[in-house]
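Read-outs: derived from the displayed coordinates by stated rules, not from any lab. Quick caveat, the model's predicted, so the values are computed rather than measured. Cβ atoms are built from the backbone, for glycine too; each structure is taken alone.
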Structure 1
């Protein structure tokens, strides 16, 4: 059943908000809590919601223009002299275009820069493959010293944004463009590095491990599976790095099979991180709901989710496959 700290309206009339809105609110919250916080953007203040911070703290906001590489280097300089800068642009450009600059001037030097990748995943409508970043988690989790966050909804995105300022080192956070269901509330626990359960059935047979906005599809699948007499537990892994190895091992031992769910390439994302963990801790059968080695394309988010198999129906099918492979 649904964990009590989640919204009771989730399956009926859920509140809808984009995770990028969570960044706008969280950056203002971080700015109020610490005067060292700054926000930089690459000619996308409105689209990234950086303008919300700009209105509150105009003297701590920098418009860099279309110069993402320069934005990363300027942010590293600000951080080196005591500031806590957030860099904002589409994920295709930040970290896509400026990855080497992030690597060399931020990650290598362990500076507290928060890299914010907006419009990640397939949710960019008619912008198509060039703007649909499906490789950002792989890029950023490969870098030493970098914390990688992937919030499930706008409320969690706000918490993640504010918490990133307290990490004391490089952080990457991915955000979506489209409005998606808000599942969590102000009382839902959030701690970097600690995953949380969203749903728990009685004697669960499979662990559904999700990240980002597909957590909602995972909950829909859990509800459908319950009507079929299949009990599952749903875990929200909002921190891809450092991943919650303790929770993953616990769920693998309890359930004996895992399905990972993400709006990202199968290679290098959540599924890879879970497999890397469980291969060392407690290997079990694992199925993957992810983009299968394809680029994006133009279309509505709902159409693209269906085209790429990122739906509750596909999660249900993957759960059946996982059960069929169980040996315990």
Structure 2
């Protein structure tokens, strides 16, 4: 019996690609995307509501169809191959496109009622952003919004692959495929919690911090997006040993409040915690590291009406507000 593809010549890439698409079970792509994100067959099966053998079989079918190994797996091994990473990026983009298509097919009316999905870094705190969201909701009450919190690096990945509408995050290196607008500038200071020996002490100097243990963000490194903060920690002479780390601001704050060590936090966000006695501000008190937070979007994204309107409002607000009013120091 002849194979379904037996009539396709090896030297005819156009017909081979057409057959690949025609015979592909698109559900396998979604299953593969969940396997990668869940970091395992068992976790993916739980998330999809399927039995583990069904998910394993789906992965084997996809690998057979693509003709390449997508995931190296074993009893204690799970690694996405180069081909798997390429396919995953495309799956994320396809998934985002299908979601937006579903929104568009709900029925076009004069009233904006589509969904906006944003990706955001954990520490974003901007009155300008809040005012824009409020204005958007007032003008379009039937539009819906979801905000996913990720590391800035993961946020940008989602924008590049168009799985989210746009993002608000820190930027290390600008991707040429994206557009950026600076939303605001914030300053980071060092803090300790109530159980720390330096809590409540006044007239402290940098010398008082020397050798103290610290906690910080995953990106607080000399080669990453928070390198100005890494330089501030080095200037304070903190112990090179970082006892706690997270990409989420609330978790870094939790570790500082719990007394694990001294750590950096945005000054304007922590004013209330200092007033309420949960945090104590430490030196340096001047020449603080400035960190810029950006709106990032992919101009090739096919925005639905709600996405386009919210992005338009946000960019208008940025353009019409002087940078001095978008700089938060305390």
Identity of the structure behind -10500 (criterion: helix-only ellipticity at 222 nm (-39500 (n - 2.57) for each DSSP H run of 4 or more, over all residues; to 500), calculated), options 1, 2: 1
Computing P(r) over Cα pairs in 10 Å bins from 0, in percent for each of 1, 2, the value 6, 29, 35, 21, 7, 1, 0 comes from structure 1
Which structure, out of 1, 2, was FRET efficiency 1/(1 + (r/R0)^6) of positions 44 and 180 (r between Cβ atoms, R0 = 30 Å, to 0.05) calculated from, if the result is 0.30? 2
Identify the structure, out of 1, 2, from whose coordinates Kirkwood radius over Cα pairs in Å, for residues 68-211 alone was calculated to give 16.0. 1
Value 25, 16, 10, calculated as semi-axes √(5λ) of the Cα gyration tensor in Å, for residues 148-251 alone, assigned to which of 1, 2: 1
